[in-house]
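Next up: the structures, one after another.
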Structure P
Amino acid sequence: MPAGWERVRSSAYTRVAHHSGLHLYYKQYLSRSPAASLKESVRGSRGTRARLNAEALLLMGFDAPHSVLWGKLAGGGEYLFTVEAPGEPVDRWLRENLAKPDPAQLRSRRQLLHALGTYIGRLHASGFVHGDLRPENILAGQTQDQFRFTLVNNERNSRRTPIPGRLLLRNLMQLNMLPLADLGRTDRMRFFKAWHRQMRELSAVEAKILAVESYRRALRHLPTRPPATALPVEDGEPSQ
């Protein structure tokens, strides 16, 4: 690596590096296959989509990495330099930063979940669907008692109005991909209630179906499963 740059773990078809002094990220998008290259020639390359999708989010008031330089690589790949976004991934906040049971951290944890639910609800209400809305792709920064979020890895985002239910379900399932040790049932309900307040076109019944089904689908991919009645559909917060 060039001086000052450090490799960052990434997928098999990308190469990512970070320069802490310049506050920049570098990402290479490698060609997956001839068929994938043909598909990208129609719908746009991953690097181009990442840049344009981030710009669309920024235009609507949602934070995303700012692109500063981009271009093509020999062999058909692309590269993209972006400004380092502030904050840490949401899963790290829940697992490490706000994991202690003292009153101050519990209060901040609830504020984080309420703010995150409101933010994702606004995102969906605006027609945006994130391509991979796992908690590690949402950065959270805190100023006093306020949390601000940035969405990263935006190459597979889309925008539709209204959003099909299956896409809402997929995003909610991705957000649920955290072990119960990191995010309990009551915390999940706090997030969901804040999310639903922004999704006014959804009835209470429709919203509860999305909540329960996204939770159940996420459990299939987690190492341990709580009882099937873990997330009740009645009104009110479930107990831990």
Structure Q
Amino acid sequence: MILVLSDIHCRFECVNSQIKHAEKRVGTALEAVLVLGDVGLFSSELKRFFRRRGGRFARPVFYIEGNHEDHQSLTHLASAYRDVMCHWQRGTVHRIGGMGFLAIGGAAYMDAHMTPMGAEITARDVNRCLRYDPVAIDVVISHDCPAGIGVPGTKGFEHYGPPGFQGGDRIAAHVQPTLWLFGHHHAWFDRTIDGIRYCGLPRSWEGYGLLGPDFAFEYVFNPLSPACDYG
């Protein structure tokens, strides 16, 4: 069983709390944790939790980047903290629990504040995803959603246009995954289109997903206080 989280935003303490809750729920140890971006890759926050406090995650954590990371230092930070969590680069394929995952970090461009340099998903990123044999991929994980799947826009951000990144439809048509998991929009979402189930997750302290055998995916509501220190 794999725990799926999104949008940690430097609240690293949430991860172990959700692991504990999930393992109590399923009655067995989780195989791994997947984080769908906005981990909080900022040097001061990483140092606070992992070095000064000696924090560690209870299970192996694999993650993609979102838009709220230090993208100028992303390569360095991912390498410096690879002893505590593993970064999956854009357009790469990985296997966990007998399933193949295609990773797509980043987000659609909004503005320099919401989408700093290096965060935007580019045509090159999309083309990199299209080079793979679809047979190797069962699940796509991204931070942002593909455009056009019906994710509602955030109130007050209508001037940015419809949510999602361009080119996701090409990836979906090529790969035809069973599942496409994403975060970024801080809301639950579940819709099946052309045989692909698209599932969106909220922030890590609001709940998580459980990915099990035969690609069964379950939403679990477990709200935590983001201001708390979970230990």
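Using distance in nm of label points 7 Å out along Cα→Cβ at positions 22 and 94 for the comparison, can you identify which of P, Q gives the largest number?
Details: P: 3.4; Q: 1.3.
Across P, Q, distance in nm of label points 7 Å out along Cα→Cβ at positions 22 and 94 peaks for P.
For FRET efficiency 1/(1 + (r/R0)^6) of positions 14 and 134 (r between Cβ atoms, R0 = 30 Å, to 0.05), which structure out of P, Q has the highest calculated value? Working shown, then result.
Working: P: 1.00; Q: 0.30.
Result for FRET efficiency 1/(1 + (r/R0)^6) of positions 14 and 134 (r between Cβ atoms, R0 = 30 Å, to 0.05) over P, Q: largest is P.
Computing relative contact order in percent (Cα under 8 Å, 6 or more apart) for each of P, Q, which one ends up highest?
On the way: P: 17; Q: 22.
Evaluating relative contact order in percent (Cα under 8 Å, 6 or more apart) on every structure, the highest lands on Q.
The value -4500 for helix-only ellipticity at 222 nm (-39500 (n - 2.57) for each DSSP H run of 4 or more, over all residues; to 500) was derived from one model only; which of P, Q is it? Kindly include the intermediate steps, with their values, before the conclusion.
Details: P: -12000; Q: -4500.
Structure of origin is Q.
Hey, log10 I(q)/I(0) by the Debye sum over Cα atoms at q = 0.15 Å⁻¹ derived from one of P, Q reads -1.11; which structure? Present the calculation step by step, with values, prior to reporting the outcome.
Working: P: -1.11; Q: -0.98.
Traced to structure P.
Each value in this text was obtained by applying a stated rule to the coordinates, not by laboratory testing. In this text, all values refer to a predicted model and were calculated from it rather than measured experimentally. Cβ atoms are built from the backbone, for glycine too; each structure is taken alone.
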